[in-house]
Each structure stands twice: as structure tokens, then as C-alpha cells.
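These notes open a run of structures that come right after.
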Structure 1
Amino acid sequence: MNECYVPRTHQAEIERNLRRFSVLVCHRRFGKTVLCVNRLVECAANSARPDWRGAYIAPLYRQAKAVVWDILKHHCRMRGESGVKFHEGELRADFANGARIRLFGANNPDSLRGLYLDGVVFDEVAQMPYRVWSEVVRPALSDRRGWAVFIGTPRGRNALYRLWNMARNDPDWFAAMYRASETGVLDPGELDAARREMSPEEFDQEFECSFSAAVQGAYFGRLVAEAEKQGRICALPHDPDLPVHTAWDLGMSDSTAIWFVQMGPGGECRVIDYYEAQGMGLDHYVRELQAREYAYGRHIAPHDIRVRELGTGKSRLEVARSLGIRFDVCPNIPVQDGINAVRSLLPRCWFDEKRCQAGLEALRHYRRSFNERAGDFGARPVHDWTSHAVDAFRYFAVGFRQQTDRPRPCRAENRYDPFERLAGRDDYAGRQRS
């Protein structure tokens, strides 16, 4: 691509075949980060646009800084781009021709909203929620017809898996997979040593690009896999004769997640729907519930819904009540006890495979933290994109179990509009309580 960067055989093959949208599934130490940084630098340096904009997105902002920032500066200097100015505070490189490359973290997708982009690299896509691409970045590329490259190593069936399958079935996309046993990048002796020292699942995932290898440290991965094997993840229609209960994880700047569940005979748990969004007020989620036209039963929320906000002096429990939703508050119990409650519930659960897809991915990938220094898994879960969906499901497993002796509202009592309060019907709250 330039005289300073000499691509390896497989890197050169990728450069010849890249399209507007490309997905590269590569083994560890393949050189995918260097490849993509150089593509960004090349496009920025040679752009005829005085306002060309490129972005490199890692799962976390601190990862972008730790892994990519020094590589970007190095390759800019190796090219002889002496006019590039580096802004450490913003992780931004400004080129003499007006082009810019900036580093971002997928954990703060709002920092990407409102931008226009000409070229984007997503690194370690398996650790990101898919909606960072679909809701935030894809629209930012539209008016400039910008390009995107997705790179990563598998970590179960998540955003990378979804994009990989999409690219393989779309002639306008480029998809390629590079396994360590095929590329010759790593010394065979080193691969043999890694195979001896790693579990088969770890080796297959990290070096042979296996999407089916188990996520290490996952709390519920085996249980979700069993549900899939037993046919409990399928097309699951809404039963109009059963009330729909909801369980929420409420966020302000973070995501809000909602599960929609019907309890069948014998304690069968029918999970028919899932919804998640970010940065929206409670009125938005009330409208989402209203749009589904379910006959609702109980609404379960986390214990911190009672906390009053400094700006309004009201709790979200009070705000929700004013919008027509009366929450049952989940008991505040240790996280591990809630995880055990989910483990007990999952063998009785059926999921709609399409409407619950995003929530199921979170359940599959929710995992314990790993202590690098101790070389062992920690006692607490990782807080990432999976947390909101799993926390909401945990509140259902705990909150519904705690109050199963409450009388269940019959469907006949719920045939009125469950959100009449939104339309100004003052008798809504009294009718819901009755």
C-alpha cells in the first residue's frame, strides 16, 4: 500500500478484494489491526476531500487508546506524514490536507452520533452490540457513501457472527476467514505449544476462528445451548389468553432493556419479546409497550427505581406511575443469588428466536471477569453490552418468583387500553389497582 508498510500475502489478498463493506474473521496475531490502520492512513493522506473523516472503533475507549493510538502515530510517521498533528486528549490525527482520523469506543456510541464518516474500522466486533453499527454508524456513512471494515476473532455467536453471515450471503460485501492452520503466519511450534496450554475451546476460538466454541466463563452459555438443542428457541407466538409480564433494567445514559414473558401451565416460561434502547425517557418505553397491544400483567423493575433524581425531585417509580405503569420492585439481593435464580429459571424457558435474538445473545455471552494477574476468573460478572439484558432477566427471575402468590390479572380486566392515562383518562390508575 505504501513503501513503509509491506503487507503479507494474505493482507495483500485482502487489500485487492476489499469492497465498500468487508468482514474479516482472523486468528490472533494475523496483523488485522495494522492492515486496517494503514488503510485509514492511506485514505486520509490521499483524499481529495478537504474534510475526509475516518474512525477506528474498539469495544472500549481505553482499548482504542492502549492498542491502536501508538500504531496510528507510528504508521503516520513511517509514511513521512510530517504535517500530521496528534491530539492526545481526543485521540485524533489531523492531516495537512484537512483529513482526520479519530479513535472511539463502542461503549459510548453517543460520541459517534451526528458525525459524518468516510471510512470506519470496527475492531473486535465480537465484543460490541450490533446496534452500534446499525443504529449509529451506518447512517453516518450514507450521504458520503463511506466504507466500513469489520475485523475480529470469534467469541461466540454475536455481532461478528451476524455480520459474517450477512457478508457471505450478500454479493456486495466481502467476507474472508483466516485460520492459523492455513495462513502460515505463526510458527507451527508456537501453535503446537498454544494447543497444549489452552483448552480445545479456547484454541479453536482464538486460532481456528470457531464461532461454536464456548465463551469462557459464561454463566448461562450451556443452558442457552441446551434450550436451542431441545427446540425451546423457536417461533413462539403470543398467546392472547395469557397476560404478558415485563421485566426492566432501567438506564438513563445507559441502555434500558425489557423482557416480555408469559407464564404457561406448570410454570412454563414463554419469553415472547425483548426490547432495548438507549438515551430515551420512560415515555418512549411506555409507547413501545402500547404499540405491542399485549394484555399486560405485572411490570417488574430494579430496586433503584425508588431513588429520587436531583433535577426533578421525583423517583422513576413516580414518573412511571404518572405514565400509567405501576411497577413491582424487585428485592435487592446479591448478584450471585440473582444469577442462580436465572439458572433455575432457564430450563423452564422457551424463547422466540427472532424477537428475542438480541437478548439471547446477551444471555449467551454474559460472563465472569478474568483476573489476568491471578490467572483465574473473578467472582463478579463483566459489565458490558450484555449487562442490561441479563440484569432485566435477573429481575424477572427474582421478582416474579418472590410474588407468585399474587392473584394474576385475568385477560378480561385488561381489554381496555392499558395506557389510557397517556390519553388523559384519569381513571386509569384506579382501574389498574382494582
Structure 2
Amino acid sequence: MSRPSARSVIKEIATGFEDLDVPRSEEPDDGPIDWPGYRSARDAAEERTGESESVLCGTAMIGDVEAVVIAFEFGFLGGSIGRRTGDRVEAAFARAVASRLPVVSLIATGGSRMQHGMRALSQLQRIARAAAGARSVPQISVLRDPTTGGGWATLGASADVVLALPGAQVGFAGSRVRPAGASAEAYTAEAKLAWGQVDQIVTPAELPSALERWLRLLTSSMEEAAEPPGALGSTDLPDSGWDAVQAARSAERPRAAEYLDAHFDWREELSGDRCGGVDSGVLCGFGWRSGRAIAYAAQCGTATLPAGFRTAARLVRLASRLRIPVLTLVDTPGAANDEAAERAGAGAAIAELFEAVASAAVPITTLVIGEGGSGGALAFAAPGSTWVTPDAYFSVTSPEAAAAILKLPADEVPALADRLRLRPQDLVDLGIARSVVRPADRV
């Protein structure tokens, strides 16, 4: 299979690429473990690719943003990671930190260089340490074909945003070392997207604009709090608690996607909790509004899965680290509480989001746009910075659950809704919400 060279890939997404000047480590002719024929294989790789190592590192402009670029040359010994690869990647992250530049990694590698033995494998520790030391700057990885072994388990999977090309082979195990009978589909970018390990799949034609947008978002730090969106639905306050519940449960009420589209000029989504789960009922990402970036985590009206809480926690932690304010939209009947949710760690996932919100170094703004069902909704809410729409409610538990807990008949449910003081105006009176937003409200 013919693959584009690293320099041609860089040229497609960036301008003005300048190689970093990295001192060349001394290396015995046959490598650190005297592998027979290694020198000749390396010479052939240099002649074939015109490169002196399996990775190119330098600075370039991607759109209007200067970035450090790390690009693997698969034609050089399969893009394998050796000592000099580690030297270059380490120098690239050091440059990123010193110059406050984001890092974009264009990965195409089969993993560690076998001919270097454990010296090659140990480079993964260097790369991980360098990436961890550069968490003050945004890190984006692009998974090309293939992204396997240590390249996936360090630069690829650890990035803040993970993009992948369609059909790219992605997995810790390369094609020649997988278990017999393993499904090839499990080692694709599409599978990793479905399993919450990749944020987006982008075509080569889409990649330049996708990177430009992501870099613009992630480098636009501004710690001023986000404003709550104006209400999109009914402007009439409910007379009773049961009226409030019915308004929030109405199929005609605007949902999170409508609020996000109305509020932002444009946005990019993150997907998945990075440990096997995706909750389609939670939208997370970064949006552009009036010349600034705002992170968002929004519930879409369904019971929130453990993966949804973990994805939201991931979003809040990333925004906090990059000094980007957060907007959360609350709309859920509650956390998923079935056997599958318990097995997936519902309690731990909710706790993770509570902790992320409580420890955030940036302001978080919350708007309740629909149902606010118990702790599963509260985990998304910012204490002291929560607003509510007229067609929403927030309650310690649903009226139906309250009736079950108190062993009351079903016909008591509407009256219980009143007693729970869950209407928008009640929430303001109780000090839970700052105010009820209206269509033209801007705070």
C-alpha cells in the first residue's frame, strides 16, 4: 500500500514548516543490541525516504495558529520508534512548553523498533513523560494508517483531542501479532470511535480545516464566565409543580442541540469517555461565540449513562487545564440506574464529575433547560452559578419516585410535585438558581 510521506502530509495541513534542530545521538552501526543488517536497512530507509529518522518534528502554521508538529514517516522502517525518535519527540514537547505552542501529532507507526530491543521500548516512557510535562498546552493527535503499538498507547491515545482518518488501522496490537481469529474491525478507527476512544473521524480533505478549528478553540483561553443562553421555549412560568414537570417533559420543548446551535457560531464535539463508553445523550465539546471559545457539556433529555458522566468530567478537566470557561446544560430524568449502569460504575462516574466541577480552575455556568432529575442532574450543575428556563424543573427526586419512596398512591403524584418546590420560581426562591432566563436575557 502506498502511503503519503510525512512531509507531504504536513504540507497538506500547514505552511512554513521548519524542522527542529535536534542533536543526533551517536548510534553503533548495528544499533544498541548489534542487530545484524540493521545499518544497511537504515541506510536503505534514508535513501528511500530522504529522511534521517522515522519522525519529523518542527514548527508550522496551521491556519492562523503556530503549532509544534510531530509527523511519523512510515516509509522509514515502518515509522518505528527508536532512540533518535525519542530524542526528537522529547525536543518537540520541550519546544511546545517553552514557546506555549499546541502540539499536533500525525501518527503512522508500527510501534517500537525491534532492532533496538528494550532501548526502543523504553522510549515510550520518555515520550509519555514529555507529553505529561506539556499538559499546559493543547495536544491533538491524528491517527493515520497504521497507528499501533506504543505510538497509539502514548502520543495517540493520550492526546486531548483524538482525530482519525477513515479506515485507519488503530490498536495496541499490530496485524501480525493479534490473537488468531481476532476481528479486523476491532482494530479500526471506526471501532475506536464507537468505543469512546476517538473523538472524530475526518477525511484527508477535511483534516486541514478540522485542525484549524480545533487549534483556534483550544488556544483561545479566556477565563471570564460564559453567559447562560436565553430561553428558546415557553416564556410562561408554571402555576403548579405538576405543570412544571409536564412542561419539562413535553416533546415540543427545545433540547440541548437546539440550544447549542443557537448559542454558538460553530462548534466541535468530543466523543467518549476513553475507556470504552459513549453516551449519545450527552453532548460535549467546544464552541465559538462572539470571538471566544467556551467548553460545553449538555444533557439531551435521556437518562445519563456512566460514560456520559465520564465524558463530561473529561471535558471539564480539559477546559480547566486550558483555562477555557464551561457551559453545562441540565436535562435528564436522572442517572441511568439499571444493572448495566451499576456494572459500568455509575456511582464512581457521577463522583468523578462532581469532583471535576468542584475542583475546576475556570468558571462554570449552568442552565437547566428541561428535567432536573436528582443527583444525575446535579452533577452537571455549578453551585452558585445556575440559571433555569421557564419550561424546566429541578428536584431532589421525581414526583413518581417520591410517591414510591413514601408508599403513596399514584394519584398523589401531582400534589407531591407541588410539595417538592421544583418550579423555576421555587428554585430561585430557594437560592438554587440565580434567576429564570428569558429569550433576550444575556448575563
Structure 3
Amino acid sequence: MRPSAREVIAQVSTGFTELSDVDNSVDDPLGWPGYREAYAAAAAWTGETESVVVGEALVGATPAVLVVWEFGFLGGSIGRRTGDRVEAAFSLARSRKLPVVALIATGGSRMQHGMRALSQLQRIARASAAARTDGVAQISVLRDPTTGGGWATLGASADVVLGFPLAQVGFAGSRVRPATSPSEAYTVEAKYEWGQVDQLVSPDSLGAVLERWLRLVTSRSSSPAPPPAALRDVSLPSTGWDAVRAARSSRRARAAEYVDAYFDWHELLRGDRTGAVDDGVLCGFGWRDGRALAFAAQCGTATRPAGFRTATRLVRLASRLGIPVLTLVDTPGAANDAAAEEGGAGPAIASLFDAIATATVPVTTLVIGEGGSGGALAFAAPDNTWIAPDAYFSVTSPEAAAAILKRPMMEVPATADQLRLRPQDLVELGLARGIVEA
């Protein structure tokens, strides 16, 4: 048994105040045979007058506008009155500067309303976009099922997408998809694997997770993130090759360790929203010293196109929400295989350069390991980059530089010295503001 909309509201919030100035009359634009009787039966069964319930409530200590689907009302289908209520919810959010949480359970558009029903998707998209322009944060929760226009508007377009395990999620509902299509493709787990859902959340923990996310996305700040302290007490390298070996050491601290040490707690975003995930890039929002900061961290692998696109998504979202950004640089370089080229490595890197260049919030960078070529530089803040004592930053790796210059491999260490890639060299050259200490 699916919980009702009212049960979901009670589970995640307190003090719910429903919007009252909505039209509760029956809308029957096509005069569909039997529709009024089906509507009356749905109203009697659920106690609702439409497929969504909207209003304002507290999620933890954060006020938010809730848009909650009632699947028991004609399968949660979207009709004109649904569009009316969703539009009213976003209007309230814009006027009160409140985040919107959409808890979705819908089979799609209401067939008995024909194209009138389908056109509500345009209204919903327009209302959501206007709120986004005003800096309104949006979180969606994919309940079972989330299909059709509910997934392709509020579900997939939200800043943060959460999903219930085993939920059916897809543009095509179960009755209209090709019979030969594997059912696994229409699950929330598949969407998570493909980077279209950020987190899988059990219904029992949803309230706590929403409370954390709402604290994060509503915490605006104008001061830059301070650079993290070094996590290893090591001496500065004597030579360029020593710097490279220190950065490549298995004993050096990695991004996950820096994130855990820097934040009191954090939540992760996943994937580029176009079907790919790079597990070598860690993105999300964390809580530190009473405020939220966004972070995009390379984890020591060659960064793939999806990693650059996910970081771009993070930086642009943080800019819109007024949340400063911390980036951690650690990569031998951008992935340069054929799959990376086919996946759009160049455009993906360009998009991240653009996102950081045009960011309206301060960006702070710490190089924590290898800083290899443009794949590392794309993550770096032009005027606020710091470096750890066991890291380096270079136009390319010493091995690649030697190959480009047609030098024998025995000259790689000397090439590393000539590249002046040590932390102290980068400070002297004005490419880093300073070397962080443990």
C-alpha cells in the first residue's frame, strides 16, 4: 500500500498549511464519458480534490513549499487543476523565497483531458524555471511510480534528485514502453547508476535527509571557503622529481579524506544528468562552521567527461544558490582515450572553465596531489589557488613533457626540475597563493 499524500506530508514535515486559494471544481474539457464519475470516486477514496496537495511546512527548522502527489487520485495523473496547484506552489515559493520539495508519484498525463493535460507540462516547466531564475532551490523525491511528465519536468529538472529504492522511474510508463525493453532500465536504481539521480533514500530516513539538504541549499554566504589544512606533516620537496613522487605516493591523503576532515557533515551529488558518472570526481555540499559550502574534488584518477560535467553542474548550482565553492585538484590529467574524445572531453572541460570563470560566488582551490595539465587547471580558481606540501602543478606530467620535447626517459627527473612544478616554485611564480600547513 502506498502512503497517501497526507501521510507523506506528516512523515517529512510539521505545521503544514495547505494553499486554499485553488480551484476545486471538476475540469472536464473533453466531456469524456464516465470521467465525472471516476473523478467523484477518486475524491471519495482519497479525500482529495486533485492529484497533488500543495502548501507550506517546516522540514526540520527550514520552511519549504511542498508539492505532494496523491497516487490514489486517478493514478496521480496530471490535469489542468494539477497545473494550477503546481503553478500556485511555485508562485508562493518565489514570493516567500522558499525552497520547493516535490514528492512525486504519478503515472503521467490525464488521458481524459487530452492535449489540455499534456500542455500542463509546459506550465509546470515555466513555473519551475521562473523560480530557478529567482534563486529558489528545488528538490525532488521520486516515489513509486514516477513516470511520464512528472519525471520529465519536476522530477528530472530539480537541483537535487532523491529516489526511493525499487521505484519505477522513466519517461515511458509500464503500459506503453516497448515489450522488448528490459524492465531494469525503468528503475530508480538504473537512473542512479546513470547519474540521473543523486541519492537513493529509504522512506523511513527521508525526513532527516530532506532536513539536511534543505539546510544546505538555503544557506547563502559571500565569504570564500578557507583552504583546508594539509593532512600530512611533510617537508617541502628539494627537487621537482621529489615533488612528483610525493604527489604520487600511496601514503598521501586523498580527496575523500580531505572532505571528511573539512566538513562537519556533507551530502553528495551524483552524475552529469546526461547518462554518465565519473567516480573519480566527488561533488556535493557540506556543512562547516555554521554554513554550507559546495565542493568538487578530483580523486586522483584521469578525469573523464562526465566528471567535468558533474563539476560544472555543481559550480553553476552553487552560483545560483549563493553558496561558495571549494575545489580539490588531484589528477594526472584529463582522460585522453578514444572513449573520452567520443564523450566530449573538450566541450566538457570548456564548460567547467566557463562555469568557474563566470561564477558569482567565490571559488577556493587546493591542489592536494597531482595537478596535471588542463584537466587539473579546469578545476582551479584563477586567483585563489593554494597547494599542499605533497602536491605539484604542471603544464603536463614530466613524462609527457619529455616525450613532447623528444627527450629520453632518463631525462624525466631533470625535466621535472625545469618545469618548476614544486609548491614553492608555484608560489614564487604567482600561480599559488600559498602552501597550506598541517
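Upon calculation of distance in nm of label points 7 Å out along Cα→Cβ at positions 17 and 225 from the atomic coordinates, which of the structures 1, 2, 3 produces 4.5? Answer by label: 2. Here the criterion is FRET efficiency 1/(1 + (r/R0)^6) of positions 249 and 273 (r between Cβ atoms, R0 = 30 Å, to 0.05), and among 1, 2, 3 the highest value is seen for 1.
Only the coordinates and a few stated rules stand behind these numbers; no lab work does. In this text the structure is predicted, and so the values were computed from the model without any measurement. Cβ atoms are built from the backbone, for glycine too; each structure is taken alone.
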